[in-house]
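Each value in this text was obtained by applying a stated rule to the coordinates, not by laboratory testing. Remember, predicted model here, so these are calculated numbers, not experimental data. Cβ atoms are built from the backbone, for glycine too; each structure is taken alone.
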Structure P
Amino acid sequence: MMNPIAIDRSSGSKALKQMLTQGRNRIENGWYIIVFPEGTRTSPLKKVDYQVGGAWLSSKLQSDILPVAHNAGEYWPKNALLKKPGTINVVIGKPIKTTDKSPAELIKHVEAWIETNMPKNSRRDL
């Protein structure tokens, strides 16, 4: 129902081409693309490397990035079937322009924003 961009992560540059083709198609058809830069759900207190794929796609499509930080991992932990009761806090930032920025610059900007704006009860120890 969400019309995801499905890629084979192990196929290298073929996956990037696939992501660009499908991403361009989604944008042209009025869809938004949601990318979790951590690559997968992670423990809220665990610091992981952010993946550059979403920033690369935004850069190629010249599409702004709308950063979002949330604490859903507090209540639906990775590798856990059951969810815990609680309030999920969501912080939405201002759009980040992709013009004249490399994917590496973009992902650093996104990471800094998310880590700074992570809801307080799930702030990671950097």
Structure Q
Amino acid sequence: MSKEVFDFLAGHRPFYMATVDGPVPKVRPMGFVMLFEGKIWFGMGTHKNVYRQLRANPKVEIVTTDSDSNWVRVSGEAVFDERPELFQEALRVMPQLRDIYPEGGPKMGVFHLAKGVAVFNNQGGQQTKTVEL
């Protein structure tokens, strides 16, 4: 079922990621997502505020919508993984990341969700499906 959630996120970019910075919610558009080892992976620069926010409080929600106003909300806890093969897979999936994260430059933090749940909704806001990740 992770593939269904991945396909929806990847097919409707940008998706929007919500974190918290202390007591303040923060939402930003994101575009990187990959399916690897049966898990959905997300990433951002380790120099960015979103990375620091997720390290301080790993709870996250991600949402996107399609052209018919159907939408999915994905929630869970970010689990970062620093294995080099994850970054190499990220480069294979999105080669333009080489320009953003050149060798010796800023690093990319890659994470999947623990306790992940995706809730699909129709345009009227009615829940149509729940998928555990």
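Below are the figures for this structure:
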item	result
Comparison of P, Q - label where percent of Cα pairs over 14 Å apart, for residues 8-79 alone is highest	P
Structure from which -6500 was derived, helix-only ellipticity at 222 nm (-39500 (n - 2.57) for each DSSP H run of 4 or more, over all residues; to 500), options P, Q	Q
Parent structure of the calculated result 1.8, given that distance in nm of label points 7 Å out along Cα→Cβ at positions 88 and 112 is the read-out and P, Q the choices	Q
Value 1.10, calculated as Cα Rg over 2.2 N^0.38 Å, assigned to which of P, Q	P
